[in-house]
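Each value in this text was obtained by applying a stated rule to the coordinates, not by laboratory testing. All values reported here derive from a predicted model rather than from experimental measurement. Cβ atoms are built from the backbone, for glycine too; each structure is taken alone.
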Structure I
């Protein structure tokens, strides 16, 4: 089981993370700092939720900045937040589902989490990408979904590589940890940030070659 000090740290950091997400949502929807693309109004609060207060400076410096003033690195960061938000949402729901139904794959709960997390993250990721790329390119439903799949697949796989590596390490050092514990979600936040780190260069490359839209 995670030690008491980690549980305490996790409780406070997760609490600050929830407050950070609420702050970003308030800033967007109440204080009027609306995003040019509505999907980013979902992405930024989700990003603050798994980054926690460490993500707030990025929102202030990048999320609020007009598109015509952003650098290539900031566009890549925005693309990674877009991918990360869909993946994080899928991973969050996937872990709860696996825990709730007791699902295992080849007798392994961790592999079951990987499967559920990947499938749900892929579905959310493609949906997030569709609502970006379809209106920007004027695509219909079928063409928009196919374009979203082509754009998001590599980005999503890169994210899951970083995330699954930490999830495996977490399962090894704390095999009895489960989603009812604050420490579990604190460790998942670390996994999500590592996933962000592994998808960031991929998003840079996709945007630089014109495959993915600038956000």
Structure II
């Protein structure tokens, strides 16, 4: 929501509430993935970066694949034009979403070394950077769970300071997560992205 709309909600709730009620009713017969893809296109048309990032993340959370996002953008070419599609792709590249990497788009994932197993204490949660990607690692016994460090809300990369005990709190909108399970425990309703992981010869490997 823009600052202006947030202001109007507070200043004139009697009037603006009708607008939001109308929006809630729109798209009720569409599946969540389709509804959010349409919202992505409307944000591209309006060229609103914050709204675009928010709805792109929602579409991905609802199961939309990066290829489906690109298809939606390209199919909207008659109304968007090339300039707005390029603007949208620039936004995606700035967000640094690994799944949009050309190799990942074509299913070319790989196991990557993200750290030494014995350096993690049992029960410890640690943030690390590996291959250009921020990660949170949680060790439990002989297993290590690996989470993407980006908040599922708007893709904010959560820093080391976001971790307090076993709770991760995004500094942007205060979404909080249980660092052990990845579940959102405050403000939001979407979990952290979990990556496939394993321990091989004393090294922690994650797949993307």
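For which of I, II does log10 I(q)/I(0) by the Debye sum over Cα atoms at q = 0.10, 0.12, 0.13 Å⁻¹, calculated from the coordinates, equal -0.43, -0.62, -0.72? Before the final figure, lay out each step's value.
Working: I: -0.43, -0.62, -0.72; II: -0.52, -0.72, -0.83.
Structure I accounts for this read-out.
Given a value of 1.5 for distance in nm of label points 7 Å out along Cα→Cβ at positions 176 and 192, point me to the structure among I, II it was derived from.
That value comes from structure II.
Can you say which of I, II returns -12500 when helix-only ellipticity at 222 nm (-39500 (n - 2.57) for each DSSP H run of 4 or more, over all residues; to 500) is computed?
The read-out was computed on structure II.
When relative contact order in percent (Cα under 8 Å, 6 or more apart) is calculated for each of the structures I, II, which structure yields the highest value?
Checked I, II; max of relative contact order in percent (Cα under 8 Å, 6 or more apart) sits with I.
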